[in-house]
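Please go over the structures that come below.
Values in this text are rule-based calculations from the coordinates and carry no lab data. Bear in mind that the values here come from a model prediction, so they are computed numbers and not experimental data. Cβ atoms are built from the backbone, for glycine too; each structure is taken alone.
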Structure P
Amino acid sequence: MASPDPTTRCPWCGTDPLYVAYHDEEWGVPLRDERRLFELLILEGAQAGLSWLTILRKREGYRRVFEGFDPERMAAYGAADMDRLLADPGIVRNRAKVAAAVDNARALLALWDSGGTLADTLWRHVDGEPRRNAFATMDQVPAATPESEAMSRALKRLGFRFVGPTVCYALMQSAGLVDDHLTSCFRHGAAAAQATDHTPSG
């Protein structure tokens with residue numbers, strides 16, 4: 001069988017250079033690094049009700065205001081920090097989402113204190129290995145699955161917020177727990193095969 005055309009991509013990324021680079025270099029690559037998984041968890045929650053491109057364009061803003069997504073620093077944020085965050089145009093200035101990010105940092109620290117990791121908490125829902133799906137069209141790609149529903153319940157029990165089943169499935173896609181590149185896409189199969197410690201630049 002011939003390899004997919006390297007110019008054929010999943011249609012969701014369109015032609016925006018930032019979106020195309022994200023599709024080609026990051027989306028679907030298995031990720032197990034705690035800090036990067038935490039960043040994705042926060043960003044996927046921030047996306048709720050918005051487009052991912054909107055969040056992608058603000059990603060550097062999020063990295064700046066959340067100090068590199070350092071959970072220890074974020075967990076210590078108080079009222080003055082909330083005011084600072086909500087005044088910064090570099091992020092989505094939604095009070096509930098910003099407060100959830102701080103709460104999620106505290107939940108992550110509690111998880112670490114208990115001897116757990118975010119990577120194990122997430123990856124156990126796919127038995128530790130990326131799942132390669134074989135969807136031919138975008139309308140075949142689910143918004144949520146039984147696995148993302150179970151992940152949502154597990155994260156909520158641990159105190160995480162903005163982690164509904166749809167957010168969790170988007171996280172599973174972006175962090176490479178599932179490979180949802182369409183079968184016609186040149187990244188189908190290739191993303192999941194990349195090293196699991198891959199850390200994109202930027």
Structure Q
Amino acid sequence: MITHLNGSFVEVTPTHAVVECQGVGYQVFISLQTYDIIQSWKQGKLLVHQIIREDAHQLFGFAEERERDMFRLLIGVSGVGATTARMILSASSVADLQRIILTEDVGSLKRIKGIGAKSAERIIVDLKDKVGKVQAFDAVSVGGGQNGGAVRQEATLALLALGFTRPVIEKALDRVSKELEGGEPVEAWIRKALNYL
């Protein structure tokens with residue numbers, strides 16, 4: 001089982017990173033939380049959770065142990081797969097997710113794509129006694145402002161990779177563009193857009 005990768009960051013996008021270790025490039029799926037932290041990395045260590053299925057071997061990467069702990073708790077809930085867990089962690093920080101679960105805020109969970117009422121209730125029931133063991137943290141963005149058109153395009157590609165359709169994405173990003181002042185990094189666009197998807 002792969003537990004971490006330590007190497008060169010060949011590619012970093014809001015949805016995945018490619019880490020080269022001794023000549024082998026590993027594609028690792030990441031959340032926006034991790035992207036916030038690693039987007040400017042050229043070299044470093046990424047924590048990994050490996051999922052082996054009959055049809056695929058997937059790596060999910062995390063900049064912080066606390067996020068990986070929360071990911072593992074989420075995929076332990078019946079009906080919550082790795083993609084859904086990544087979506088949840090892209091929409092909420094670990095600290096916010098802890099608060100949502102501990103206060104039984106079903107509505108906030110239901111606003112996340114792929115989470116219905118039953119799934120939200122199951123997550124809360126299954127994890128309420130466990131989330132206190134995950135130390136909360138807020139990811140700190142290390143990125144600066146980028147060109148607005150380029151940022152919007154990157155946000156669109158990231159949201160397409162998360163499974164949303166282009167027309168829905170465009171409507172959400174239209175709303176986001178009216179709210180942001182300009183110069184915000186791509187993760188700010190994606191996070192705000194997730195509220196409208």
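Matching task: 3.2 is the computed value of distance in nm of label points 7 Å out along Cα→Cβ at positions 52 and 100. Pick the structure from P, Q.
Working: P: 1.7; Q: 3.2.
The structure behind it is Q.
Which one of P, Q has FRET efficiency 1/(1 + (r/R0)^6) of positions 44 and 116 (r between Cβ atoms, R0 = 25 Å, to 0.05), as calculated from the coordinates, equal to 0.80?
P
For structures P, Q, calculate relative contact order in percent (Cα under 8 Å, 6 or more apart) and state which one comes out highest.
P
With mean count of other Cβ atoms within 10 Å over residues 68-75 computed per structure, which member of P, Q shows the largest figure?
Q
Check the numbers for mean count of other Cβ atoms within 10 Å over residues 92-99 across P, Q and tell me which is largest.
Q
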